Each structure stands twice: as structure tokens, then as C-alpha cells.
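Listed below are the structures to be examined.
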Structure 1
Amino acid sequence: MGARAGTSRSRETPARRREQILDHAARIAIAHGLESVTLRAVAEPLGVQPSLVHHYFSSSEALVIAAFERAIASERSGLFDSAGTPTRRLATMIRRVESGDAIHLARFWLNARNLSRFRPELARSVAEQERLDRDALVAILREGVASGEFACPDPLVACIRIFIAIDGVGAYANDLEDFAHAAFRHFVTDVAAWAVGVAPEGLRREVDAVA
């Protein structure tokens with residue numbers, strides 16, 4: 001059995017093996033935090049030696065950064081790649097944030113930003129992922145302005161305001177008890193409505209209508 005397992009592992013192409021390592025590292029990062037992403041922690045469940053992981057990633061820090069970027073890219077797709085009108089796409093993003101479905105993402109960002117205070121390479125990666133998130137949201141807002149759904153003269157300004165609201169709510173992600181006040185539950189919706197120039201009640205209805 002051991003010989004067959006070794007043979008199976010040897011058949012993996014380098015590109016495929018790297019993807020397996022990276023996917024597993026990203027799952028560890030989301031579930032347990034970036035500080036849990038080590039050569040050994042990634043290698044053991046895959047049945048390989050840490051030296052093999054090191055072959056694909058020059059250092060533990062390189063592995064951590066790659067895991068962070070992979071995890072965020074996957075989450076970005078879930079937040080911004082929905083179908084429908086710009087209003088529906090914005091509402092879908094807000095729904096995920098306000099429903100608690102993305103609380104793991106809020107915790108992950110808190111984790112990354114905290115660690116990046118002391119790790120310059122990670123800080124640069126965090127800044128780049130933030131830029132990509134802004135680009136994704138600005139694209140939705142620009143479509144909304146072009147279609148007449150939104151009335152914000154500068155979509156980037158609106159985007160920044162919305163993300164500040166999301167980050168503000170996300171700062172409470174590690175609280176032991178939920179804070180159920182409507183002002184908190186709908187804070188991102190209300191700020192987004194103000195930012196894009198629509199009625200809060202209308203955007204709340206759109207958010208509530210998202211399945």
C-alpha cells in the first residue's frame with residue numbers, strides 16, 4: 001500500500017502539486033488563521049514532507065502570502081461575481097455581509113491586517129488585495145451610474161465609504177454575542193444607500209430579496 005501511495009504522489013505534475021499545496025494552505029488560513037500556515041502544517045495532511053512544500057515556496061512567509069492571496073481571491077469571487085443588475089449585485093454583496101455568511105472573511109481580514117503590522121511583505125499583499133476589492137466594487141458602481149440606478153458622481157468615493165462600513169461592522173466579528181440592533185444589522189445597507197444615492201428603504205428591500 002505504501003509503495004502504491006508513493007507512486008500515486010509521484011504522478012502529480014509540479015503544477016498540480018503546487019495547486020494542491022496552495023489550496024490546502026488557503027483552507028488552513030481561513031479556518032485557523034494565517035499564523036497556522038506552516039510548512040509542516042500544510043505538508044502533513046497531504047502526506048508529503050515539509051521539504052516538498054519548501055520546494056514550491058521559498059519560505060514560510062512566501063507560503064503564508066500565497067495562501068492569503070488564494071483565500072481572498074476565492075472569497076472575492078463569492079462577493080462580487082453574482083448575476084443581475086448593479087443594484088442586485090450590490091445587494092447580494094451586502095446580504096452576505098449582513099447575514100453573517102461572511103463573518104469568517106471579516107475575521108480573516110482582521111487576522112491579516114494585524115499580522116501585517118509586523119510583516120512588510122504581507123502588508124504589501126494586503127494592500128494589493130484591498131485594491132483588487134476596490135476595483136471589483138467600483139466596476140459594479142460604475143455600471144450602476146451608467147444605467148441610472150445609482151447617483152454617485154465618484155464611484156471610487158462611494159466604494160471607499162461602503163468598505164469603511166463593512167470594515168467597521170467586521171471589527172465586531174470576534175464578539176461573543178451578536179448585537180442585534182437594527183441600526184447595526186442594516187448599517188452597511190444604509191451607508192451603501194447614502195453612498196450611491198438611493199433610498200435606504202429601497203436598498204433594504206433589495207437586500208432582503210436576495211435568496
Structure 2
Amino acid sequence: MIKLIIFDLGKVILDFSHRDIARGLAVFSTLAKYQDPAKIMDHMFNNGSKIINLYEEGRITTDDFFIYIKESFGLNISFPRFKKIWNEIFKENDGIDMLIERFKKDFMLFLLSNTNELHFEYVKEEYPVINKFDRWVLSYEAGIRKPEPEIFQIALNKAGVKPNETIFIDDIRENVEGAESIGINSVEFKSVNQITTYLEEKTYESRPG
């Protein structure tokens with residue numbers, strides 16, 4: 001019987017584009033190389049950037065992250081302007097709020113995300129859907145990122161449920177496999193309609209009445 005449904009944040013609840021960050025920062029670079037947004041994308045996001053991982057694991061502070069990015073790309077930029085560029089990249093997926101409301105009636109709903117302090121503080125204020133979840137499991141608070149099995153175990157422990165009583169939804173196959181490795185029913189997100197159908201079928205026998 002399913003008791004808990006865990007949702008990823010990025011691309012599942014909120015769509016986003018890292019390219020918007022790269023374009024925004026390139027304008028403030030004093031280094032010719034990094035006036036090209038593609039170079040910022042490669043350095044920051046496309047090559048498994050260690051600094052992003054450290055920030056998402058809560059191993060460096062927001063201030064230290066900002067200083068590193070500012071110095072790395074030669075940015076002549078204030079922190080408030082950086083924060084605006086860094087954060088204003090999200091858009092709620094159509095239909096996701098209705099899906100959350102529908103399944104919240106009968107199941108515990110958790111949010112489990114590889115995210116950082118700046119992004120999460122922003123989205124929980126700007127997008128009411130974030131506050132409809134029963135609990136959040138965030139990489140920067142947990143000190144570990146998906147697809148490591150330990151972060152999924154944290155969610156199970158918080159909910160007091162077993163892996164086979166849980167569904168996990170994520171857009172990244174590697175993360176889905178991480179959850180599956182400890183026995184969680186998992187599905188790769190493609191669209192809200194696809195997930196709605198999947199949840200209807202998977203939770204049919206778990207619904208009251």
C-alpha cells in the first residue's frame with residue numbers, strides 16, 4: 001500500500017533554465033571569455049561543477065559561493081543583482097498544482113531536491129505549491145545529494161514508511177535508479193499528464209474506500 005509520494009523539484013514541480021543565469025551573468029563579466037554565456041554554462045553547469053555540488057550539499061555558504069562566482073567570471077556585480085539573476089529562472093509546470101492538491105488528500109507528499117539555499121528560499125516564497133508538501137528533504141540541509149541512497153533513506157525515516165510504500169518522481173534517470181536501489185517505486189518524469197496517469201494506476205489500491 002502506497003503511503004508516501006516524493007517529488008523532485010526542478011523540472012517536475014518548477015521548470016527552469018540555467019541558460020538564463022549564464023546570459024544574465026555574462027553581461028557583467030569584465031573577462032572577454034566569459035562575456036560569452038556558453039562559456040559560463042560550460043564552466044558552471046555542463047562539466048559537473050564542483051562548486052555547485054558543494055553549494056548544494058551545504059558545504060559552503062551563500063556568501064562564499066557568491067564570491068567564488070564573482071571572482072571566477074570577473075563579474076562587476078552586486079550581491080542583490082546576482083541574487084535576482086540566480087533566482088528568477090523558474091516557472092511552475094502547468095497542471096502540477098492541481099495534481100498536488102488531488103493526491104494530497106490521501107497520501108503524504110514530500111519534496112526531495114538537489115538545491116541550494118538561495119534557490120529554495122526564493123521558490124518557497126514565490127510559488128505557493130511548495131508549501132503544500134508535508135515535508136521537504138533538501139540536499140543543502142541534508143549534506144548529501146541525489147542519487148546517493150542515503151538522501152532517500154532520510155525521507156523514508158522522516159515519513160516513517162518502508163521503500164515499497166513509497167513512490168519517487170524525478171526527471172533524471174540516475175536519480176530514479178538511486179531510489180530504486182533501495183526498493184522505492186520510482187518513475188522518470190516526462191510530463192504532468194504522464195505522472196498523473198502513473199499515480200492513478202499505482203495508487204488505486206491504496207485509496208480509501
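Quick note: the coordinates plus some simple rules give every number you see, no bench work behind them. Because the structure is predicted, anything quoted here is derived from the model rather than measured. Cβ atoms are built from the backbone, for glycine too; each structure is taken alone.
Among the shown structures 1, 2, from which was the value 14.2, 44 of Rg and Dmax of the Cα atoms in Å, for residues 95-174 alone calculated?
Working: 1: 14.2, 44; 2: 12.8, 33.
Label of the source structure: 1.
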So distance in nm of label points 7 Å out along Cα→Cβ at positions 87 and 159, computed for just one structure, reads 2.3; which one of 1, 2 is that?
1
For which of 1, 2 does helix-only ellipticity at 222 nm (-39500 (n - 2.57) for each DSSP H run of 4 or more, over all residues; to 500), calculated from the coordinates, equal -12500?
2
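Computing volume of the Cα convex hull per residue in Å³ for each of 1, 2, which one ends up highest? Walk me through the numbers on the way to the answer.
Working: 1: 148; 2: 109.
Largest value of volume of the Cα convex hull per residue in Å³: 1.
Once distance in nm of label points 7 Å out along Cα→Cβ at positions 119 and 151 is calculated for every structure in 1, 2, which label goes with the largest value? Don't skip to the end; give the middle numbers.
Working: 1: 4.6; 2: 0.9.
That would be structure 1.
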On mean count of other Cβ atoms within 10 Å over residues 55-62, which of the structures labelled 1, 2 is highest?
2
For relative contact order in percent (Cα under 8 Å, 6 or more apart), which of the structures 1, 2 scores highest?
2
